[in-house]
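Rule-based calculations on the coordinates, nothing more; no lab input. Treat the numbers as computed from the prediction; the structure is a model and nothing was measured. Cβ atoms are built from the backbone, for glycine too; each structure is taken alone.
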Structure P
Amino acid sequence: MLDDESYSHDPDDVKLLLTFDPIPGKREAYFHYVLGEFIPTLEHLGLKMCEAWHTAYGPYPLRLTGFLADDKETLQRVINSDDFLVMEDKLQEFVVNYVRRVVPMRTGFQF
């Protein structure tokens, strides 16, 4: 996670949040895909993973991941790209309850 003290941002900055539950019988394939393809491809497209959370207790998605871009235009370009849409579709082979949201950037935990 980014250190709140060292990251200053423009009030118009946005963050991409992905929430989901990995499918229990596909967890090994899920980890292989996310770490080996999904995150590296998103980074290559211009997003930077800034956080990853695991829910240990409660009625919330098991995973929450956050990504930042240099600006809103970059984020919109990435999430509208064919490469992102293909990667997102493949991710959904390993997860359920998938939700993608673009939210205003704030320091600290966001849901």
Structure Q
Amino acid sequence: MIGGYVAAYFLSNPNEVEVAPALLAELKTYNIYDTQHLLPKEIFSWDGLLSLRGFLLLVAGGFLVGFGTRYAGGCTSGHAIMGLSNLQWPSLIATICFMIGGFVMANLILPIIMKL
């Protein structure tokens, strides 16, 4: 609790969030215009949740994360940190698959979803 208090009152930045111009242009192609907060309201609001894009990102994505965690026998942190430090072969395979899945999602699937 003390760490949270110190972070909120002494370490927080009172200035507005600064976003690079190239990132602003890319966000506009995804129909995201709220760049003054850490969480854009186009995604993280009730209106955003009740849209097709919000449903796919939050509800379907949450289901897939839970399913993948159960199917892989653990989460990304468990496999990547604990499994790799113990030199477990299944954790290496799972971590590689997590990385490939993340790259595919971020570069191929997410741009399609964000334009919905």
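So if we calculate volume of the Cα convex hull per residue in Å³ for every structure here (P, Q), which label has the highest result? Walk me through the numbers on the way to the answer.
On the way: P: 103; Q: 169.
Top value of volume of the Cα convex hull per residue in Å³, among P, Q, belongs to structure Q.
Could you figure out which one of P, Q the value 7.8 for mean count of other Cβ atoms within 10 Å over residues 14-21 was computed from?
Numbers: P: 19.0; Q: 7.8.
It was calculated from structure Q.
Can you tell which of P, Q yields 3.0 when distance in nm of label points 7 Å out along Cα→Cβ at positions 46 and 70 is derived from it? Mind dumping the intermediate values first?
On the way: P: 0.8; Q: 3.0.
Considering all the candidates, the number was obtained from Q.
Figure out for me which of the structures P, Q the number -13500 belongs to, where helix-only ellipticity at 222 nm (-39500 (n - 2.57) for each DSSP H run of 4 or more, over all residues; to 500) was derived from the coordinates. If you can, show how the numbers build up before the last one.
Working: P: -7500; Q: -13500.
Answer for the origin of the read-out: Q.
Once relative contact order in percent (Cα under 8 Å, 6 or more apart) is calculated for every structure in P, Q, which label goes with the largest value? Walk me through the numbers on the way to the answer.
Working: P: 45; Q: 21.
Top value of relative contact order in percent (Cα under 8 Å, 6 or more apart), among P, Q, belongs to structure P.
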